[in-house]
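So, here come the structures, one by one.
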Structure P
């Protein structure tokens, strides 16, 4: 067996259930929750004096009301977008469909959202590279799911060519109206589950992105998830440190013409 084969087998372990017998029986691996450490914040703290962008509330949505069976049956990875912008209501709908908060624990330990999460810890932050959204200036924003608002991260947004370079020349990203970038804060889950957190975190990225796919189908939009990108470049773009918070998944969204797209 080669060194490469050993590396493959080691990495495959992430796919398996946790082997508790293999964990040492001292307490070093026990999560901080069991040790009485206070939980990390449910979302990244922000300066409340900064003007936030209000989104449309779920009870006011007038869009997205198609049968679930149609959204599932028509789900495709779509790489051809029109130049039509998304409306603020459409963006609000997509954000709520992927990370919308239903219940906040009174002790601020967990939230119940529209997607499942181990222990309700919800380790992901949503960053948006806004290109064409009606009523919102181009730039990079972060979604505040508890408040259902946006906060500006940076007014700088790369042009299409520069952005394409950061995702291994997948050129459709530069033609999208908005790019969803989900960044994980591992400690949110580690606090509760310690070294057995990582499979759960990655599974949750799939929950979130699939909801985006289905929500896009409901508003005549499309997306195509991207897992191949320059890690350091994307982390720097959304201004995370790459250690305590890092980009995990990317999904460009745009309006589509009917009958366009490649099913994958």
Structure Q
């Protein structure tokens, strides 16, 4: 059955077949803590997430991404649990005289399995380019980490009707440099940057539309593998709207911001599948 799904021509897929593929994709709810919590606070939050993680269906993978300063003690907290550990960024160099940077090897040695890359805040505030992200993604994969690669358009781009174009370019400029084997290790996260702090809200329909676009673009380069790639929604996802978002056929989970700072809310989101 799996071989049929992977190699069958798209035109003979049925609605049931697409639902089967969607159900087979890994479901992920990842919490990006950003620059929040002290180390003691972070340890307590991680402990609360681990304690409640047994309430989450086994089919859903929980990941938390604390600040760099928290990684080693939080790694001890999540060790042996079903909760994965992610960094929020990494350097674009292996090692050397790069004051203030943190290498992928350092993250791996601290216990990380994932790292968030290309987040809109890194692009906007720190000028991260696609060229720099190519280096980061490749270094992460080479060290055995799975990149959570973020894409998304800002308000001007959305209002100009360029959202599909912008997101497609971000994917092609970075992910199209990967081999199929490398791409299989990547998680994609869509962020509607235009809906962050603007008072505007992305509907489930808008989210599904862009997620479907992302999968279609990935298929141009990676073929059937695109149906197996987990794509997360990185907008304002909370317990009240997670169920509607996660019901969309191309949304495989969420990259959660503010709601990830409360264990109850984070777990409630993960239980929305």
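Every number here is computed from the coordinates shown, using simple stated rules; none is lab data. What you see is a predicted model; the values in this text were computed from it and never measured. Cβ atoms are built from the backbone, for glycine too; each structure is taken alone.
A few notes on this one:
- Structures compared: P, Q; top value of distance in nm of label points 7 Å out along Cα→Cβ at positions 65 and 241, i.e. the largest, recorded for P.
- Ranked by distance in nm of label points 7 Å out along Cα→Cβ at positions 153 and 225, structures P, Q are topped by Q, which has the highest value.
- For -12000 (helix-only ellipticity at 222 nm (-39500 (n - 2.57) for each DSSP H run of 4 or more, over all residues; to 500), calculated) the corresponding structure among P, Q: Q
- Comparison of P, Q - label where distance in nm of label points 7 Å out along Cα→Cβ at positions 121 and 185 is highest: Q
- For distance in nm of label points 7 Å out along Cα→Cβ at positions 97 and 145 computed as 2.4, the structure of P, Q it came from: Q
- Source structure (of P, Q) for mean projected area of the Cα convex hull in nm², computed value 16.7: P
- When mean count of other Cβ atoms within 10 Å over residues 57-64 is computed for each of P, Q, the largest belongs to: Q
- If you line up P, Q by distance in nm of label points 7 Å out along Cα→Cβ at positions 81 and 233, the top spot, with the largest value, goes to Q.
- Which of P, Q yields 26 [relative contact order in percent (Cα under 8 Å, 6 or more apart), calculated]: P
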